[in-house]
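What follows is calculated from the coordinates using simple rules that are stated; it is not laboratory data. Source: prediction; values computed, not measured. Cβ atoms are built from the backbone, for glycine too; each structure is taken alone.
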Structure I
Amino acid sequence: MSSGASGRLDELVRAVGNGRERPLPPIESWNPPDCGEIGIVIDREGVWHHDGRPIRREGLVRLFASVLKREGERHVLVTPVEKLGIRVEDAAFLAVEMSVDESGAAPVLVFRTNMDDLVACDEAHPLRIETGADGGPRPYIYVRRGLWARLTRAVFLDLAERAEERVVDGHAVFGVASGRAFFALAPAETVKEGL
């Protein structure tokens with residue numbers, strides 16, 4: 001990494017703070033100038049890279065994740081002094097674990113991301129399914145600030161075990177319930193054909 005790029009990364013870290021066990025920074029209240037792009041990429045496996053090399057410092061990655069948001073099609077890191085664009089190949093996060101909170105009136109699916117965010121699946125944090133280039137399902141859960149987490153294969157299999165058939169808008173679908181919400185995963189006929 002060049003000394004200029006390294007210096008810019010160091011400035012970004014100082015501008016945000018140390019990121020230790022703190023609530024998310026209030027980036028919505030910051031209005032810094034847009035300073036272009038920085039050579040950070042989040043690859044399809046959720047690994048952060050700077051100038052082509054993986055960022056190995058977990059604390060640094062979590063710090064950057066805490067100030068990441070999406071503006072339209074662009075992902076940006078926001079500090080009090082600057083906004084910098086980064087590239088995200090698929091999703092900003094991965095959902096690496098799922099549990100079920102049964103303490104309320106209805107079970108709620110709770111996902112843990114690779115950044116240790118806990119996300120309760122509900123109307124504000126919905127599930128969505130896209131079709132991948134291979135024709136297979138690509139499931140995501142909304143995390144925050146326009147950012148989504150792609151469910152890992154193991155988590156998607158756990159989710160699929162909870163699927164049930166329901167009629168939604170006059171169509172039979174397989175989906176999952178979480179709290180008071182129901183999320184369709186696939187048309188019922190598609191699932192039945194695959195059996």
Structure II
Amino acid sequence: MRRLISYFLRGLAFVAPIAVTVYVCVRIFTEIDGWLGLKTPGVGFALTLVLITVVGFLGSTLLARGLITSIDSLIDRLPFVRLLYSSTKDMLNAFVGEQRRFDIPVLVPSPDGGPAKSLGFLTQGSLDRIGLGDHVTVYLPFSYALSGRLFLYPAAVVTRLDVPSADVMAFIVSGGVTALPPSPPSPSA
């Protein structure tokens with residue numbers, strides 16, 4: 001009986017991630033196709049990818065930058081819309097924009113003050129504007145979530161890590177299950 005349960009759990013560990021991935025992709029395709037009123041599955045998703053890519057290409061032209069600046073200033077005058085727009089824009093730029101913010105992984109003391117350490121990302125190298133020039137901001141993402149917490153640390157207690165930021169993010173989001181790449185050998189070895 002134990003062997004059967006072991007086989008079942010092993011099968012579940014193999015099938016569940018595939019099933020969840022397929023389910024989410026099908027839901028996304030179906031939803032986007034529904035928005036566009038298309039009957040062929042996946043065509044709306046493909047058209048959306050093409051449209052976003054074309055907008056990205058056009059957005060890099062000089063003419064479009066002026067249009068984007070105009071839209072930004074218009075939205076900046078609308079109180080609630082400004083908050084929603086700027087927050088979404090900043091979050092996306094932090095991950096994929098030209099001004100990525102999660103590209104410097106760091107190790108910091110635990111926010112609880114205990115002996116543990118936390119992994120995070122340096123987002124601001126100085127807080128001079130608020131009178132804390134000797135402090136930096138560190139974002140600590142939560143595992144299995146799209147959120148996290150922002151902390152102000154004295155720069156002296158923040159240790160920069162020589163590890164690709166994408167690997168650190170995967171490690172954090174997976175709850176430490178995803179393996180970090182091995183450290184490169186030291187030059188003295």
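Structure summary
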read-out: When relative contact order in percent (Cα under 8 Å, 6 or more apart) is computed for each of I, II, the largest belongs to; value: I
read-out: Cα Rg over 2.2 N^0.38 Å - highest-scoring structure of I, II; value: II
read-out: Label whose coordinates, when helix-only ellipticity at 222 nm (-39500 (n - 2.57) for each DSSP H run of 4 or more, over all residues; to 500) is calculated, return -17000 (choices I, II); value: II
read-out: Given 5.3 for distance in nm of label points 7 Å out along Cα→Cβ at positions 58 and 154, calculated: source structure among I, II; value: II
